[in-house]
Structure P
Amino acid sequence: MVVDDDRMMQELLRFILRNESYPLVGNATNGADAVIQCGELKPDVVLLDINMPKMDGIQALEEIRKASPETLVLMVSGDSTMEKVKEALDKGAAGFVVKPIKPSSVLDKITSCIKNKNSADKTRSR
């Protein structure tokens with residue numbers, strides 16, 4: 001799922017994911033809509049912008065983690081101060097991609113987060 005209020009950024013992220021055959025289950029242009037969709041769709045991964053109308057990405061992150069705890073949330077933002085990155089990670093983000101984005105960095109982060117989650121799941125099931 002892709003969440004960004006910038007239509008061009010949203011299309012770029014969707015293109016990157018489609019090129020790698022990742023299924024897209026939804027998209028939103030603000031945090032409030034993202035929370036609703038995550039509760040309904042339970043996506044595996046959400047690419048979530050921080051600066052958006054109605055509800056910012058940090059607030060949406062907290063609500064998404066409640067609505068769909070298994071969903072991996074990757075923050076995607078140009079606001080990459082250490083404070084913002086730490087806040088996002090502390091609130092449950094699986095990772096952080098800095099804008100302007102490179103397709104390879106987005107895909108590497110997604111792959112890494114999925115591998116980490118799968119490893120953690122295997123450890124818990126033992």
Structure Q
Amino acid sequence: MGRYYEGDIEGKFWFAVQSSNDADYFGVNGVEPNDYLYYHYDETHLPDIKEGIEDCLLNLGKWKNKLDKFFKDNNMYNDQMLNDQIGLSKDQESHVIEWYARLKLGQQILECVEKTGECDFKAEL
């Protein structure tokens with residue numbers, strides 16, 4: 001069982017890596033009236049979204065390209081695969097994977113706002 005987000009963008013939060021409020025990182029705090037966090041981004045949030053993405057890229061460093069290639073060929077992962085295929089140690093894994101998952105969410109938000117002028121979605125808690 002996983003937690004999903006849906007609306008103008010859709011996806012699944014990374015299990016044991018990504019919290020339901022991870023979109024807060026991109027300049028908008030989710031509103032929590034019930035079992036969901038609701039998010040609304042518009043063009044005024046573009047600087048915060050872009051800053052969040054740049055921060056993700058900075059924290060990922062050399063791992064970003066390696067992870068892009070890895071996940072292009074794999075739709076799942078485990079510790080051994082990350083170690084064997086890209087050299088990511090167990091000590092590095094949680095930090096790097098968390099930033100990569102956050103980057104993917106931020107890129108979805110950015111693309112949606114740039115395409116439509118806004119992005120609304122809800123995230124399961």
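Nothing in this text is a laboratory measurement; each read-out follows from the coordinates by a stated rule. Since we're looking at a predicted model, the values are computed, not measured. Cβ atoms are built from the backbone, for glycine too; each structure is taken alone.
One of P, Q was used to calculate FRET efficiency 1/(1 + (r/R0)^6) of positions 57 and 81 (r between Cβ atoms, R0 = 25 Å, to 0.05), giving 0.95; which? Before the final figure, lay out each step's value.
On the way: P: 0.95; Q: 0.65.
It was calculated from structure P.
Each of P, Q could give mean count of other Cβ atoms within 10 Å over residues 33-40, but the derived value 19.9 comes from P.
Using Rg and Dmax of the Cα atoms in Å as the calculated read-out, with 14.8, 44 as its value, let me know the right label among P, Q. Write out the running numbers ahead of the final one.
Working: P: 13.5, 44; Q: 14.8, 44.
That value comes from structure Q.
On mean count of other Cβ atoms within 10 Å over residues 9-16, which of the structures labelled P, Q is highest?
Numbers: P: 17.2; Q: 14.2.
Biggest value here belongs to P.
When relative contact order in percent (Cα under 8 Å, 6 or more apart) is computed for each of P, Q, the one that comes out at 20 is P.
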